[in-house]
Structure formats: C-alpha cells, structure tokens
Structure 1
Amino acid sequence: MHTDTGIRRTYTAATDARVAAQEFYRDIEQPDMALVIFFCSNDYDLDALAQELNTLFRDVQVIGCTSAGEIGPGGYRERGISGVSFSSQVCSAVSGSLTQLDQFQIAEGHALGKHLLRQLKQNAESMTEQNTFALLLIDGLCLREERVTRTLQETLGKVPLAGGSAGDGMSFGKTYVYADGSFRSDCALLTLITTPLPFTVFKTQHFVSTDQRLVITEADTSRRVVKEINGLPAVEEYARLLGVSEHELTPARFAASPVVVLIDGSNYVRAIQKANEDGSITLYCAIEEGVVLRVAHGADIVENLETALTNIRAQIGPPELVITCDCILRRLEIVQNGLSDRIGEILKSNNAVGFNTYGEQFHGMHVNQTLSGIALGARRTEVHGA
C-alpha cells in the first residue's frame, strides 16, 4: 500500500516463496529505504524466501520473523507475508542479534544494547531517548524471553522497548527470526529506531481476574511446565476450577480462561500453551513454585481494542502505522467468537501491520495474551515519545 508519508505497507498471500518476496518488494519498494520489517508464515520455503529477499533488498536493512498469523492492510490474514518499509526521511535504524539464547549471558545483552545505542547516535545525531524506540523480535520457543527482555530494557534506559515472540502457526516446533539475511532459531534481534514522527509504545489486554486462586506447588521452571496446582495434578485442578472436564481443555478454552499474576498492582496474563499427557500444563512464560495465580475471564475484546486505539489517537493523532504484536491466543478467541472480520477491520482502519505471536514484550517484561506494539503518527513539529 503506497503512501506519500515515507511508510509503505503491504500483504501478499502468494504461496510460492520467491513470488511472495517479489510481490512484497513490488508493493513496498520506495526511494532511499532505511528499514524493512516483515512477518511471514513458516509454511514458506524459508531458504528460498531469504535468498529472494536478499536479492531484491540488496543494501537495505531488512528484519522479520515467522508468525502464527499475519496482520496487514487486509486485517487478519494467514499463510502470507505482511510488512512495511520506511524511507530515510522518517527513520534511522540499527539492528543487532543475540544467538545461542540457550547460553544467554546478561553481559551479552548489555553489550549489544550499548553498541546499538552508540551506533545509532553516530548515524543520527538528533537521536535522543524521547525520539527513539526499540523493537525486539525473538525465537518464540527459546524459553529465554524474560531474561533477554529485562536485560535489554535495563541497558536501553528510557528508550522504550516493545516486540513479539516468533511463531510457527500452531505447531510449536521451531520458530525463526530473520537477521543478517537468514532465518535463525535460538536468536533475538534488537532494532533501535529514531524517528521525527510522534509515537507511543502501548499494551492492552481484556482480562479481569476472579477470586479463584491457584498456587503453583510444583513446577519445572526451566521448561515452563506446571506439574501441580494447589497440591493436585495441574490439569485436573485447572479443569476443576473452570468447571469443565479435562478433555475440554483445548487451546480455545485456554484462550478464554487464562490465569493472571499480580505484579506491582497490575494483573499480567500467564497464558497456557497446552495440557500435557502426564497431567502437567505448559505455559508461554516463566513460572515459579509458590506463585499465586487467579483464573481470569475476558471483558469485551472489541471495546477494549477500540479504547486502546482511541487512547493512541489522543496521544499521537491518527496513526500512520501500528506495529502490532498480537498474541495467538487472542486470535483464537476472536475466531471462536466470530469476530475476525470486525477486529480485522479495526486494525485495518488504523494502518496496523504485524503478526500473531507466542508472547509479547513490553518495556522490560515478557507478557502474554496482549496486543502490544508501537504506533506512529504523522509528522508534526513537536515530537512526543512513549
């Protein structure tokens, strides 16, 4: 989708990787591109896709990741590529990656963040904490999002961070981040962006906690697996609290009835990925023994989204772009309730481009079942940060 704002958005549903890359390039190519961001289905031949992108976008900074669904000019989509390009008139950006996340050390995160801050300042002398934000894309199955996110935000100081965990449909097999011209697992990609456009980093969720308490009495914290809740097998107790049978614990049920934890006076969702045959439950985020959770129920997801976007417009005006990291469990709930077209139209009308994630990052936290991201407005004289 072409505009004269220095931002071009598109989506392609082409099934062949090379054809999809060519259509993607055709729609967002513009003079003096400073940055391209894309989100793609893992159904593609990723090697072929990478080769074609490298050929088409030679000497252009391109970042991206695989998804559990895409968001673009047509609203909610899947099995395609959505993305956006920025001209140098509206942004200056630098990127760097962390690999071998299974061996991640805090010092590595500090070093990357400091290096990128220095590099961006050299490239854009006008760079300040007020006109800069960070986008994090990370392997959605690495089990390191909490530590990486916290470390990077600590290093970036007042530069706000948002992002998403890569997906692979709903396979939970392998997810990829596109960095330095190739798709990589066990990888995190941090991009710092300075812009003259007004922007805000945001997060919204539509869940309200109940009085039903769950105490994690046994867990495998390294694998995000809860074995016991309230001293009973996790699946059994969770099903009892919901008043359903264990075989009814489907992804749709998890989407509708997550658990939340209270942190600094705010509720944060701890979304459930799956029920395991051994009676345990796997989460999308870190968990510890002794943590007290509460079952939550959803408020009106449409009203919640419209309110969030109204608040965004109040801060920055009508958005030229909303980089959208939307949890896959939100999408499952939306589909189950027949709201895909309505939510998709709202996102479309607000120029959203993004993907369905296996988790979201907001400032220094890894969160679940939220819609998080960065909204950018039209150029104006005074720039307001997040």
Structure 2
Amino acid sequence: MNILIIHNKYSQKGGEEAVVAFQQQLLEKNGHAVYLYTRDYNEMKSWWLGRIGGVFSAIYNPRSIKDLKGMINSFQPEIAILHNLYPVISPTIIPFLKKNNVRTIQILHNYRLFCPIGTFYTKGFICEKCAGSRREWNCLLNRCNNGSFFQSMSYTLRNLIVRRLNYFKSVEHFIALSYFQKSKFVLNGFDEFKISVIPNSFFPYPVNDVDFEKRDYIGFAGRLTQEKGIFDFIQLARLMPNYQFKVAGRQTEVLDAEPIPQNLKFAGFLNSTELIDFYSHSKVLIFPSLWYEGFPMTLLEAFSCKTPLIVYNLSVMPEIVEDSKEGFVVEVGDFPKMIEKVELLSIDKQVWTLTSENAQQKYLTKYTVQSYYLQLMSVINSKTQN
C-alpha cells in the first residue's frame, strides 16, 4: 500500500516528531511504500512577513497544494496520515486530498482543533474556554500565547477561520491516543464512530535489567516547563532532602529564578540510549504533568525499563498507570501521598519488584510495536474498503 505521511515540524523537536519517525519506519518494515511530506516551522524565518505570514499560510498555502499535486501524480498514495498541519502546511490540503481520492486519517496529538494553543492549559491552570462560548476569542482575551496580544491574535484568527471553513470535516477518520482524549472530542461535537483509540508505541532499545539496589535516584524526564509539573518535582525534592532526585531534560529560562535544592541534579538533554539508562537507574519516575496529556512516551519508556511510576490522577495518566499495580496514582498536588509512595518504593524491595515487573509486563502486553501496527492497519483497511 502507498501511504503518505504529512507533518509540519515544530520549532523544537518533540514527541510528535518521534511518533512520525516511528510510524514511517514501522510501515516500511511491514512492506508499505511510504512518502513523508514535511515542512518546517522555521521556514517562516525567511519569509518577508516572518511569523505573521504563518497566519495566512495556516489558512491556505498554495505551495503545499502544489507539492501534494506532484506527489499524487508520481507516488499515487491510497491514504494520507496527517499529523500537525500548522502553521506552514495548512489544513486546506484535507479537502484537496479528498477531491483527489486520497483518503485521510488525522492523528489527534493534542487539542488544537478546539484550543488555539493546543493544550487546554494557560497561565498555570487547565482551561477549556475555547470549547465553549466565544470559542477561539478566549485565546485572545486571556493572551494564552505567551501573554502576547499579537501572537494570541494570530492563533485566534487562524483557528477561527479554519473552523469556519470546516476543513477537518473532510477527514475520514480520526485516531485519538486515549479514551480520555476521545471523550473530549466527542463532547465537543465529533462523531464517536469516526474516532478510534490507538495508544502510542515505540521501538524498544536494549535494556539492562538494573536491580533494586543500583537504582539510586528519583527521576523526572520531559520538557522542563510549568505544565509538565517540573515545579512540583522540585518541591518534592525540597520536602525529601534525604533522597537524591535527578532530571533529564534541557533546562529552560522558566527555571532561572527557581531555587534548586542541593539533592536535585540536572542531567541535561539525553539521547535515546542515555535516556534508557536514566530510566533504568531511577528507583521511581515521577510524572506530575498538569495538563491534558495526549499519550506521553515517557510512561512507555519507563515501563519498558521496569521503572515504577507515580502520576497525577489527571487526563490519560490513570488510564495508563493502574494505581498500586505499575506504580501509584495520586491527586494533583498531594505531596504527603507522593512522599509516602516514594518512600514505599524506595524502602520496600518486595513492593518495588512487583510494581517494576508489572510495569514491564504492561508494555509487553498492551503497547508493543506489533499491537500498534495491527490497530493502525485495522483502521486503514476499514476506511479504504468503504
């Protein structure tokens, strides 16, 4: 089968880029011809209007149409898998693909079809105002995009016009990453029968089975930003001065004014091999994310390394981590409970061994590459036969 994968790269590489690369490699390994069409957020730096031009290209970009026209003539794709389309590619390609008999599946990595910034999170709190009255204008009223009037205005106009033009109506099927995410789309008017749920997966790296005694710190991995819960992790380290804490991730200016306790160390940005080693030496991984996550790869990577998790009872997290099985689920900001569970996993080898084995087993039975491929092809084949 000829499959076209389409993705607008972000200004900084993140989880979606990893999923796109994984998906391409997986499909090619299984005998499909794959053409990857990407454009880059950073293209706007060379434009005469700069980022302002992104408002217009997000609504309609003739170059994307021209590029796809050539691909359709030469590659003849049967189906297109869409990831991010903003701000350079533009959702205008969706009705164009449909007109040219190329079926489309949209991967729902975030909530950008409702929320202009995609996260349902602004100014330190979860916010779903753009799913209600006044819709996208709330983004401008709240200055959701970094507090900037002009950036928030551009995101507001982009989402408003694209919604009014109804580009996404031409998508044949959507893939949500979790049942929580699907429920949000259904509540906001999407047909539940047009949304399938397929959790993320990844090609596992060789993992050293590091035993209990050699795991010597409490870990955090991910973007070091407010919505990811880095400040809660730092606070936990302050409250547990006799334990060692370590962070994997590139430091950002958001931490410049934050006092860092002596028992917390920053490992910096780690490549894939280094990250697996980081998980493998973590006694427990804390994932205190404060926004509606799509499906964090961090959780799966920790599972594959037999690392127990402590997560907040929010969005997809309790859907992935079952309380008292692969780790523990605590209420948002419940530091006494987090301290209790960290101490339990750090001191009681029997409890740690059971949860670590459960974590690995969860990955091996539910989130494998083969499972992902079979689910994806089930969706593709059911659509292409209609």
Structure 3
Amino acid sequence: MKVLFVTWDGPQVTYLESLFIPIFANLIKDSISFQVLQFTWGDTERMASSLQACERAGIGYKAVPVWRRPLAVGALLTALAGARHVKKAVQAHGIDVVMARSTLPALATMLALRKSPCHMVMDADGLPLDERVDFAAQSPSAWVHRFLRDVEAEAVRRADVVLTRSSKATEILHARAGAGTSIGKFHVVSNGRDVGLFKPADAGEVPKLRCDLGLPAVAPLIVYAGSIGPQYCMDEMLQLFAFVHERRDDAHFLVLTGSPEAVPPALASYPKLLGSVTTRRVTAQDVPRYLACADLGLALRESSFSMQAVAPIKLGEYLLCGLPVVVTAGIGNTAALSFGAGLLLREMDEPALKAAADWFVDSVLPQRERYRASSREIGTSVFSLEASAASYGIALRSIGCNP
C-alpha cells in the first residue's frame, strides 16, 4: 500500500518529525510506504530539517510554500492551487491512498482526486475550525469559516476512512456529515511516543538532572511541558503549585516551553514562588530526560467544545516517563482512561486545585515508586508508538488495498 500524507504546518510546530514520521516508520515494516507533501510557510532551514527526518525514515518528502497574503484568503488559494501538487504526487508515486491531515489539505485532496480511483483518508486531528472560534475569536458566521465547515463535512463524506483522536470527535463529525455516512469508517487513533525514548530515569540519573536544575535530589518536582497561552491554564497551574509550596517549601515547578517569555507575566501574581519556578527552552530530544526526573506532570487545559476532540501528546509523554498526572476532564478521551496514575479535575476552582495539591503531597510523594510503575504501565498500554502505529494500520487496512 502506497500512502501520500498531505499536511499543513507552520514553522513553530514539529508534529511531522516528532509524531507522524515515527508512526509511519513503524508502519513501513508492515509493507505500507509513505510520501509526504507538506504545505508550509517555514523557512528553508525548517524544510531541510523535515526533509532529513523523512529521508532517515525512508519516506519521500516535498514542501509547497503557503501564500500568507492576504490572510485567510491566501491559505485558501494555496489549497485550491495545491490540488495539482497532490495530483502530480499521486501519479508520480503510484499512490493508493491519500491521507489528508485537516481541512485545507482535505480540500486540495478532494479536488485532486476527482474522477480518480485513489482512496482518501481524512485525518481529522481535533476540530481546528472550532478551536479558532473558541480561542482565536473567529466568528462562526464568517464566510471563510462557513465555507471550511462545508469542506470538513464533505471530506468526511468523501473519505473511505476518517481518523479521529476521541470518541466525541467521531460523534460530532459523524453528525455533521449527515445521514448516510457510515459510522464504520471512523477510527480513533492515538498519538504514540517511543517507549525507549520516553521512559523513567535510572536511579543514578535523577540526582544529576536535579543538580543541573539546582535542586536537591529529594525536592518535590512538578513539571509542565508544552505551549503557553490562555487555553493552557498557566494561572491554574501556578495556583496548584502554590498550594503544594505551602506544604513543601522545597518544592519546585519546572516549565518546559518554546515560549519562556510568556511565563514571567503570569508569575508576577505569585511573588512567593519566584525562586521556585524554573522556565527552560530545551530541544525535543532533551524533553524526556527532564520529564523523567520529575514527580508530577500537569496537563491542565481550558474545557471547551473543540477540546473534546484532541488527544494531548504531553499526557502520554508524562505517563511513559513514570509521572502521575493531574489532567482536566472534558479533554478528548481523558475521562475514559484508568487513572490509577493520575487525578482527573472536573473543576479548576480553588478547592479543586487545593485537593489536587494535597493528593500529590499526601498520596503521590509517599508512594512515588508505586505511582511511577502504574504510570509507566498505563502509558505503555495506551500511548506507546507501537499501539499508535497499530491503530493506524488497522484503519488503513480497512480500506481493502493490498500492500
């Protein structure tokens, strides 16, 4: 089976290298080959990095520049013109299946596959159009939004397979596609991580990593890894840490983010924590090391309509590294997980955050090794790269193409 993966990425994200290429490389072992067509406005250095990552994995790669002006319209025009790039790739590589990640790649793909026997997979990674309404103040009545919503629904109807990240996303997209759309074409897939890379630290490594942070080996360490912004609840995370700090004044909060400049404004409201919060920008390769030396991972996120459809990558990373987690309810399928290794917050008010802090101090710290083992076990069963690749493989083979 030959698959063309059509994606649309800004220069600030590395999902192609960090998430999809490892999954595809795993599937190549099962006689499924991949080509990548990436629409991007990244610079030549960013494109070269993606090319090298694909080449190392035995995956073909081509980048197509995205027109950024006029805003919104330029992106739409890129997608319309991009159909010829999809069509050329299909013909050049004898593609059996085109996997379009999100709405604009789906538009280009549907235009390219008119009168073509080639199969289509719609990778509906979240509900990006609804995210813009929830968090970017986009009007749901704007003509671009309404047009793209029609594209989304048509892509679901046209696709042979629809990939989602949660059962709720399946329910929403199935309803939007309308009567006659088979529920059987929907497959929930996971965002897996390499269990050999994201793993608990050896006993001798923890003191070294803690020393690098200027911390005693026994100091309670809470970590957050990811983006900073309104939907990521930095204030609530700091409130939770403040409650921990009241009980353990040696506790420390480590924030790993690509936007370290966004932390000090939030921290200004917590002057007592200034010496107990460290912010670092680290490479993707170094993230697992820092996670593995912590005691708790935070995955708080503002609940909204669109967040029902996401699968937070950091959740799997924490668990695989042996970190119990505090996670917000209503985010993807988190409520369905067995949380013997974490605490699910249905509210993020002061009493709920204080209860989470008490749980960490009174339950997690005294039983750290038990929580480390159960976190790793759950992470391996749900968020491993192998589990993720298997879910993709089942979905692709349901199309019926012979490898």
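Read-outs throughout are calculated quantities, based only on the coordinates presented, and are distinct from any laboratory measurement. All figures in this text were calculated on a predicted structure; none of them were measured in a lab. Cβ atoms are built from the backbone, for glycine too; each structure is taken alone.
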Legend entry - When distance in nm of label points 7 Å out along Cα→Cβ at positions 247 and 367 is computed for each of 1, 2, 3, the largest belongs to: 1
Inset, instruction - Output the label of whichever structure in 1, 2, 3 has the greatest value of distance in nm of label points 7 Å out along Cα→Cβ at positions 95 and 111. - result: 2
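Hey, distance in nm of label points 7 Å out along Cα→Cβ at positions 31 and 103 derived from one of 1, 2, 3 reads 4.8; which structure?
It traces back to 1.
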